[in-house]
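Only the coordinates and a few stated rules stand behind these numbers; no lab work does. The structure displayed is predicted, hence computed values, not measured ones. Cβ atoms are built from the backbone, for glycine too; each structure is taken alone.
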Structure 1
Amino acid sequence: MTASRKLLGAGLATLVALGLLIALGVWQLERLGWKNDLVARISARTEAPPVAAPPEADWPRLDFDAWGYRRVNLTGTFAHQNEVRVYVALSDARGPLSGPGYFILTPLVRPDGSSVIVNRGFVPEPLGDPARRPETRVDGPVSVTGLLRGPEDRNLFTPADDPARRLFFARDPNAIASALGLSRVAPFTIDADAASSPWGLPQGGETRVTFPNRHLEYALTWFGLAAALAGVFAVYALRVVREGRNS
């Protein structure tokens, strides 16, 4: 095979690979811009004054992209008999308590009879049983302010829920309502800003507004691979040309 044919074949393959690597790098830069915009919008929502939680009539068409992490307020009465636990290993806590434990989720029954499941906050594992913290069960009408959250995603590593023990592993209001036989329950939850009892438990305000953002790192990786490939082809082409001259 002549040197020109060798270079042509290798050159075409290199161009295709370079095009793919550069396209992947550009895509990651576009994702970086999208992620930065998302973080800015979410941060603005969490710091904005609270608004009224969506009424029941709006639930079927609720846009979680627009409502997610928005601060809302609502009033009602906690249905403590339907309290459930969501397991969590809380790290980097804002409050004094952390480690293995549970988020306590309780339906808040509103005056119109509809319910919104409120994540009242964190309790350590030994206090998961409500009988060990009866003072945290606030009776009567309460007002709650917190962040609206869509259903929490599950993955292959999420354990199966145990409704018989009121133990769940994802903040999914639909699954919780179905397991408890509840109706007229909002398709979202509210993460309470603060403790809803005078005893400071459950420990509210533990929402983490963090989004993995390694898109710049990924973009540099793809561009680096493209540059390395171009360098390898340049060395190969130089060698083929020299061999052609010497033959």
Structure 2
Amino acid sequence: MIALIAAVPLETELLRQTLSPWEVRHCAGYDLFQGSYAGHSIGLLHCGVGKVNAGAAAKALIISCAPQLMISFGCGGAYPGAGLHPGDLALATEEIYGDEGVLTPSGFFDMEAIGFPLVRRAGTAFFNRFPLTTPLVEHAFPLLKALSDRRGCHCAAGPFITVSTCSGTLAAGLAMEERTGGICENMEGAAIAHVCRLHDTPFLEVRGISNLTEDRDLSTWDLRGAASIAQQGVLALLENRPERDISA
């Protein structure tokens, strides 16, 4: 099975239409939509907003379904220097917890700086950063780039930043971009990457850009456009599935 996970139903409307008919069953307290596409068994789940919701839902999916691949997708806010705009497409090369750490008079110290790994796996300590599997990313990016070219939008790959408090001012967005080197911000991805790392589950993340991380102005946002291009990206990946022997 390929597991698809998004925060809210707005981010899955196109997929639920395209991959229907679905069988809906209960999965550890969640509604799991089960169907198929391009010869693959698909399970889709809405996790809710935020890290705890995302991590719990990812765990439920992995324990219940043992997916061969987890794809997280939805909307994201682009940092000012990323060269992305509403309607563009982004692929994660790594997921970074942006605000796990401690804020001191000398600045922000992440988990590595204070000496507490969030995960130890196969002899490796993971602090704030969870790299995605390079062969998966290298397989996915040309597919997403080709889609973006056809749709007349831009595609970029780079670090995604997961936060509990979104950057709703230009100053906050610039500061987070400078500190992390991220290209886009979300509220779930690092928690899913974290759980996938614990279970050695291959993971990809695709985001459509709904807004820039600038002074918050909802009139400039395009949530539906961002959700649409992200789902088109997921369909492109499902139609061109990477080889099964690519592991986490």
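Suppose helix-only ellipticity at 222 nm (-39500 (n - 2.57) for each DSSP H run of 4 or more, over all residues; to 500) works out to -12500; of 1, 2, which structure was it derived from? Here the read-out was taken from 1.
Structures 1, 2 were shown, and relative contact order in percent (Cα under 8 Å, 6 or more apart) at 29 was computed from 2.
Given 94, 37, 32 as the derived value for Cα extents along the principal axes in Å, which of the supplied structures 1, 2 does it correspond to? Let's see the in-between values first.
On the way: 1: 94, 37, 32; 2: 55, 43, 32.
This figure was derived from 1.
FRET efficiency 1/(1 + (r/R0)^6) of positions 40 and 160 (r between Cβ atoms, R0 = 30 Å, to 0.05) was computed and gave 0.80; which structure, 1, 2, did it come from? All intermediate terms of the calculation are to be shown ahead of the outcome.
Details: 1: 0.20; 2: 0.80.
Source structure for this number: 2.
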